[in-house]
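Listed after this line are the structures, all set down as structure tokens.
Nothing in this text is a laboratory measurement; each read-out follows from the coordinates by a stated rule. Keep in mind that what you see is a predicted model, and the values were worked out from it rather than measured. Cβ atoms are built from the backbone, for glycine too; each structure is taken alone.
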Structure P
């Protein structure tokens, strides 16, 4: 195992300190408990959006802290939920009186700890659970479908709404509607290696791939032989459209997300393959996003997300955001 680290015990702290130094004009990093917040927080009159989860999925979530997206993000240890104390401290730091919306991926530890934080929080709060992964209905980690790359879409659209002055109830309703409009499925070509483990999370042969993999390396629908980009896209788009049931009249966001170890050249090739699959089904792509947004350390692979957009969602998607790593098109 080769990693650009000093010590496995200090990976997260040193990474957070570097993140804060690199983006000091946009964010502030609090240590002990660890959380990242907008440099201008709390923003008076604005609903504060707080998210988080295990580290190793960067830029999710800290990379989306800033104007037009999240007000704070709580990074847990690698692939481990942040603690309720982190979430409580982050919410307290960014709430300016309009309330806090917790955006939580559907993993047992995340949901339990955010629920505990919401119960302890003395201000006004609400919670939305993302569950866009169509690959599985349940696993050891979740109660129902997993929350994966579609969380980025929820954070962007809801973040823009909060920036416009939507109240807490309206932000929660919009986040739920956006989550329900998302479907995601991923594929892994290699495993990833958690620094403390010093070995790959799972074994996979050179001629194999994991179809429907989770962002922690959890198994998906099928371990299968390698496929072409066109065949992978066909399998994933078919699975998503079976759930979302988009029509020819729907406007879609096509989001190609790298798992951390896939070159951009291949991600754009996958966009081309997925776009062809959508066009062959008579589906209309209105907005696009390509890049590494919800990763799994250095895993080679990709996820594809489709989101059915209404005109309000399109307007909010197009609203400017100033965060360390978000760019939309």
Structure Q
């Protein structure tokens, strides 16, 4: 008799296999990429495109990594769908001269212990034999297991530019900050004995504008706009099957807005952010709010597609410990991560 855990696993695996067959329709080949790495970003409901100031920006908005002026190394581990899937993320960002930053990111989604029912012992038997003899009856016990993995490796580049805009004002030019970036990504998908690989490109933009400069009001905060064009021209994933099948990850766009308001009297600040995703499903809106005290403790909440999220960060010297909790109909998710600056 199969346990409840086994039944749940089988149901989940069946849904994964169904999704895999849908891949061959070509429209949803990049669903696993849409999960999105990062603990802070997850706690903000994914509203991170116009913030993008840690290593996870390589995914959300590569242009943002030029905000990093020190080396950053980050790691994340998440257990999705009540532990049935594992989600890992590693990043390294290296500032270079001339306000340039490069970054490297690796993301892996893995589903372990997927049962295999190959039923090889039934080869050569007839229907009558399978009905008559108990040794040919299906037991419900798997004949083995395998692990399905999806990997994405991204190399990102970002350049920070400051332009003094002359608006005809009498006393000063207005400095405007722009960040331009992009990445090249390598995708590898493995299921059973088959592997699919592909290469794609993203281009992105970010601007952070202190409103106090614009309106000469010191209490005003910083307004941000971010755009990330993902999988430009479509990203093909070519499988080593007999048919040499190819899937296409269609282009999508993230558009984000953020507002950071300093609170000097409380030694803190808060950030309000929103993202709009334009993808194969249509549009998706996400919202996030973060409160940071003295650059030591931060709390955040978010909302995305009827799912709520929350998070907490604690910074000790140059190491930040991040946690996020995300609700989901398939099972709530816990994410933990570390970020270290040098």
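Some observations on this one:
- When distance in nm of label points 7 Å out along Cα→Cβ at positions 73 and 265 is computed across structures P, Q, the figure 4.3 traces back to Q.
- Taking mean count of other Cβ atoms within 10 Å over residues 65-72 as the criterion, the top structure among P, Q is P, with the largest value.
- Computed 11 for percent of Cα pairs over 37 Å apart - originating structure among P, Q: P
- Computed -10000 for helix-only ellipticity at 222 nm (-39500 (n - 2.57) for each DSSP H run of 4 or more, over all residues; to 500) - originating structure among P, Q: P
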